[in-house]
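Enquirer: Scrolling down, you'll hit the structures one after another.
Bear in mind these aren't lab numbers, they're just calculated from the coordinates by the rules spelled out. The structure presented is a predicted model; accordingly, all values stated were derived computationally and were not measured. Cβ atoms are built from the backbone, for glycine too; each structure is taken alone.
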Structure 1
Amino acid sequence: MEDQEVKNFNPLWALAFSLLIFNFFTVPFDILLSFVGDWVYQNPIEVEMSFVGKVILYPVKTNLVMILSAPLIIYFMVWRMRKRGINLKNELGLFLFHKSVLLRSIFALALLLILEEVYMRVLQVEVPESFLRFMLSEPIILGIITTLIVAPVLEEFIFRGFLFSQLKIRLGNWAAIGLSSLAWSLMHFQYEVKILAVLFVLGLFLGFFRWKYNSLFLVIILHAANNLVGYVYSYYTI
């Protein structure tokens, strides 16, 4: 049997595909949850979004949408990659790593977070309190699952897994790191530009480690560790 022909994604289509999948695959779940009862609308939080203004978010519904849609998004993208004959293990970086690599990576992340804190203090940049209250809203277990598990797995799979792998084929590693980081940071449009700059640098950091060690699992752990720090910070700030 002949090997299946590999049909990699065009860089522009890979970029558009990633953003469309992330933003629109959640819509059916958002609609379905609107019919399950008023309990999904409990504890509403008014959040100030930089480019949109004040928006009412419902923690239960928002978190459930992410938790329920994430497996479908990953399954769909894996199916599309297989249909094109793309080697999932190699292209997504599904490789384990040595413990020493994790320790060095965590140390580097700690240094980056210190530099980010200096940057935030010097420029007097603060994450809006409404976002911190949203992160800690009841039921808190849903926020923990979304922040520490679903978001790191889903976002890294899409941006440092799929998108990076498809961009590097034609554009090279450094361009792939930069563009995937830019797409990932702009996805967080709710924040002001100074915070988006921090996210972009974090994306470059994650992209570098994804390339250096070819391990999607490593950057998922680093992403989760970063979110954990943010979660603990929020808990003691509010």
Structure 2
Amino acid sequence: MYRRAILSLLVLLIAVPTLKADRRKYAWTYQYSMVPKDAAELEFYQTTKLDESDSWEYRLEVEHGLTDDLDMAIYQIYSQPEGGDFKWDAVQVRTRYRLADPGTAFLDPLLYLEYRRKIDLKEQNKLEAKLILAKDFDKVNFSINPLYEFFWAPGEPKHELGADIGLSYAPSFSYSIGVESVIRYETRKGEESESAFYFGPSFSYASGPIFYTIGYLAGLTDDSNDGRVRFLMGVGL
């Protein structure tokens, strides 16, 4: 039922000719961009975690520009393990705040805050703070997102530090090709720490009112998944 509803919504959005969307050049890393004031956007994510037993996550996100310097988004998150049931997994809200106008700093900064609540109340809450730093150097974009994640209640709190890093080249507005890395270091009291590192290519294509982005990351440490694949589509509302 959920899959049919998601597909129907996407078909409806694609059929609307006047929609416009902001561009995402990376599948994991955020650039210096926001939804304009009074505008809205819908994004669809599909993430596959590749292991001996694969799993899938699907996200529907609606973003809205509250002011020229502040936007907000609400996510509905669904998941399905290999051989398991498709389920509503979590709800999430996030906001971004512009810390400086573009061009006033060497790397343009945004503050990103996110809260996630699992539908299964036995799972922990998550709060994430991220600093988005990015700059376009002609056709080359560099973006880095240092972050901190805090998991709590129920159970022992968990802390996670990391960074998402992207470097891309766009020969035209329609095409962008680049590489990304994702780094995570996780600690929990009474348990051994874990470190995950991923690296791989990303590709983005904009066609009319819609953009598409796909990325692949290979896991390079014992604590990493074997690989991750993410498809992202954005449509302006």
Structure 3
Amino acid sequence: MSEQTPLLQLENIKVKKQDQSIEIYASTLFPGLIYQIQGPNGSGKSMLLDIFAHEQKIDEGTIYFEGKSGAKKQYSGKIVKGLITYVRQDIGNEKKTPLATLLDAVKAKRLSSPLAHSTVMELLEEYALHTVANQKMATLSSGTRRKIELLKVFLQDTRLVIIDEPGFDALDEHFVKKYVTMLKKSVKQDSRTLVFASVQSLVRHHVIDITLVMHKGHIIRVEKTYQRKPAPRNRPVNKQQ
């Protein structure tokens, strides 16, 4: 597969949902790059993320995944969803513990129970969160809960990672620096595509390659920052059976 083949492309996308609509004439995401969708609340950021994640039905237009058209059923939407990690803005099940939350995230790797447990605990220890592993999420601070949600990214072998409002400004600097460094390494080594959505610019964290600025359901500007060369990918998506 060509080095320049996008992971994901949108063409002439239109969605109208209740009092919000979105029109994206063209948007392209390449492997090995980190994107930010930036814009005020209500600009359509979360809806665009849902489209990227194949969780929002489109009214018009075409979505391509690795050059294959979903409209023509050249790939399976179910399979593609399994290739996506989506960290939403809202916190997950607060009745669970951090350990249980992250064990759920690592299930797709089909590890043995002891190996899954050790993998999760090693990650928690690396981020100094092992002491809260067995506490209920509801008893933890919002910042700690957000950290747990963000760590899911490192437990799933997915091609597209979507993070809605990472909340870095509310987290301690040590965690953010370590997390960003690990994210960039993951994107580069594994040729993943990472998309953040945030009201505030994340450029100061030296993590963003390309910023897509949104306003009233449209991408109005594309800004290149710390551009890296798109990474090649040669793992094809299985066709729908």
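Enquirer: Out of 1, 2, 3, which structure matches 14, 31, 29, 19, 7, 0 when P(r) over Cα pairs in 10 Å bins from 0, in percent, for residues 80-175 alone is calculated?
Expert: The value was obtained from structure 2.
Enquirer: If you don't mind, another one. Thinking only about relative contact order in percent (Cα under 8 Å, 6 or more apart), which of 1, 2, 3 has the largest value?
Expert: Between 1, 2, 3, the highest calculated value is found for 3.
Enquirer: Which structure, out of 1, 2, 3, was helix-only ellipticity at 222 nm (-39500 (n - 2.57) for each DSSP H run of 4 or more, over all residues; to 500) calculated from, if the result is -1500?
Expert: 2
Enquirer: Comparing 1, 2, 3, where is distance in nm of label points 7 Å out along Cα→Cβ at positions 40 and 216 highest?
Expert: Top value of distance in nm of label points 7 Å out along Cα→Cβ at positions 40 and 216, among 1, 2, 3, belongs to structure 2.
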